[in-house]
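Read the figures in this text as sums done on the coordinates, not as results from a lab. These numbers were taken from a predicted model, which means no experiment stands behind them. Cβ atoms are built from the backbone, for glycine too; each structure is taken alone.
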Structure P
């Protein structure tokens, strides 16, 4: 994070996304496969690794972050980082993947605050929904995210609105 000169607010956001993703991974139950917690934590912390740079270059930070991590030898983390904005597939499977956890966790964190999907959606639409094409794409994405939320929370001991109350682990320190 330091070597990429990540802006402090992006580091703070990434730490909170990591906290949310870890909470979800730790509380999922009744699944055929438990998520790899270390993979979830690493991917959530690094999901915006090239975001600061993208402000200058206009690059797709999900793609360039994945490329960077792949070059560094972190193939599994890279694949999840690539999918943190949009998943490759929106599945109906009972098992929740690490990519789905990180993707959803990012959708629940606005700056450094855990918010509901509607509040995050409003922010994303204001920032990125300038054209009809973008609004259509974002509407589809949020419909899929709502469905993902339902799939995740059918395996959780609490409801989506209660998520902030279950964040007992402090955010991961930057490093």
Structure Q
């Protein structure tokens, strides 16, 4: 099955999809940007689940490039999939690590049985990655999984971008 991939400008917290991907920090306890917006919109239930995940599964924090799911609290989505993007400012410049955020999040979505997922431009904000490189890596990773059958139940991936420039970068890749 081929995954339908689209890009829109908007607010990821308002997306009507099965899973929203959070560009989280390794603590999973909220932060700025997309992470803060998702935590604020989801309410205290999301933070409680993230604390449980930290205690039970990742006491040292979620490693960069990995992904883990929680419930979505007050969001319309059923799940939030948290992934930690590489921080270019800290020397994390390997595109494979960035691609892993997208492929691991897709695998988690498929394992949950999600048919749709919304992604932000992971690492393109405060983590310093060029949005064109993020767009190329993200679209390539999702297409690669789609082409080799690794997308499982996921039929729709929507990249939800904050700015017109980010939207243009993703549209150029599609």
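A few points about this structure:
- At a computed 1.1 (distance in nm of label points 7 Å out along Cα→Cβ at positions 6 and 142), which of P, Q: Q
- Entry that produces 55 once percent of Cα pairs over 19 Å apart is calculated, selected from P, Q: P
- Entry that produces -18000 once helix-only ellipticity at 222 nm (-39500 (n - 2.57) for each DSSP H run of 4 or more, over all residues; to 500) is calculated, selected from P, Q: P
- Comparison of P, Q by distance in nm of label points 7 Å out along Cα→Cβ at positions 38 and 70 - largest value held by: P
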